[in-house]
1. Determine which structure produced the value 4.0 for distance in nm of label points 7 Å out along Cα→Cβ at positions 62 and 166, calculated from the coordinates; the candidates are 1, 2.
2. With percent of Cα pairs over 20 Å apart, for residues 46-133 alone derived from the coordinates and found to be 59, which of 1, 2 does the value describe?
3. Quick check on the output: 1.17 is Cα Rg over 2.2 N^0.38 Å, derived from one of 1, 2. Which one produced it?
Structure 1
Amino acid sequence: MNPASSARLALAVLLSFVLTLPGTAQDESVNPGINDSFQDPKPTEYVERFEKEGREVYDNRELIVEKLGLEPGMAVADVGAGTGLFTRLIAARVGPSGRVYAVDIAKAFVDHTVMSSHARGLKNVEGVVCAPDDVKLPPGSVDLVFLCDTYHHFATPYRTMASIAKALKPGGRVAMIDFERIEGKSSDWILDHVRAGKEVFREEIEASGFEFVEELDLFEENYFLVFRKR
């Protein structure tokens, strides 16, 4: 086993132990205030920010959805659904026999996403207002959880990922897109807004009961990782 693998295994063991201890720092936010702006968002304002040319994930939205491996009848959770951009694209792919949960901590976003989906004839979309540390999905209910520029908003990532693991069916996947955070390369906004880089987030997810599957090389500003529930 190489040094990097040994270090990752040691971290996973340590974090697994920490997660079993009540009253630990796992109950505390790793990034206090990260979600303050989403207490009462105005969806129309965020549509202008999120659904516009020049935003990397928007420009590559069709390619992203293609890479998710969606099939008719699948159940998918779009966690951190925001304005519903990917919720609607995913709902069209899984078809009427499938189901898409639009999950967000902001009820205004959830209501907007469900309304805009149903207005387009996508009746297979269901809204879920989640808690900061729990996605509030039924156990074993989804085949895939999609996280787009969302993971860095998890205030208590291990608790949230535990709820995602619980919601996934056996062998279910997590597809996670987030910002590259590299000193001297990433923008000041990313360096200030995103608490850690890809390696840290990957280690946290693996320590939460997931195995790394692959990284898809699609972006410059973002990265795309796929995990499978152990």
Structure 2
Amino acid sequence: MTDGDAPLHAIRLIAENRKGVLRDIAAVVADHGANILMNHQETFETGPLAGMGELYFEYEDAADPGELIADLCRLPFVRSATACDPFSLIYGSRVIIIGGGAQVAQVALGAVNEADRHNIRGERISVDTIPLVGEDALGIAVDAVARLPRASILVLAGSLMGGEVSVAVDRVREAGIPVIALNMAGSVPDHADLVVTDPIQAGVFAVMHVSSKARFDIERVRGRRF
């Protein structure tokens, strides 16, 4: 659900990959009074759909979602349009873990175990990881977190991070995504919201912050080191 508790819907479209398709689809959605909240598109490179495009979008406020799908199917370039469950209801909030392989694995261990405890009770929290080395690669990956759908918190797991990574951390925090850093060398810990020595505990903290039912809130311990 969205902040206003309006029903959230999703559609997956298979359509011809040519100019004007996205414009015409958006026009139909607008005619139904719907508001698109996020979308993703890609082109099939191989297989029976090679050369076709896939468009997935989540929306709210449509008066009649069934009629919206029917009108989309009437577009001459649309091969199929089907309703599906929104990613936000399936995968929920995302915990993003970036850094060195060994440290990422330990943070993920704590995060996955804690997420399992909450998801068994009906929440939806997912954990995404990518082990990387090098300041440039890390900086680019951290910057991209602000563009990831449903990214709710970032954990930086490594032995040494600074420079462009610290600058990227500031930008992620400005986008409203809190950052937890392991207690490492470099300047990143000075830019993070919270510094945690134990990687497993860092993962647990991250999930507890994201959870709607846990009582842990980074705002209460911002700037502290554990």
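1. Values: 1: 4.0; 2: 4.8.
Among 1, 2, the structure yielding 4.0 for distance in nm of label points 7 Å out along Cα→Cβ at positions 62 and 166 is 1.
2. Of the structures listed, the value fits 2.
3. Only structure 2 yields this read-out.
Throughout, read-outs are computed from the coordinates displayed, never taken from laboratory work. Please read these numbers as outputs of a predicted model, since none were measured by experiment. Cβ atoms are built from the backbone, for glycine too; each structure is taken alone.
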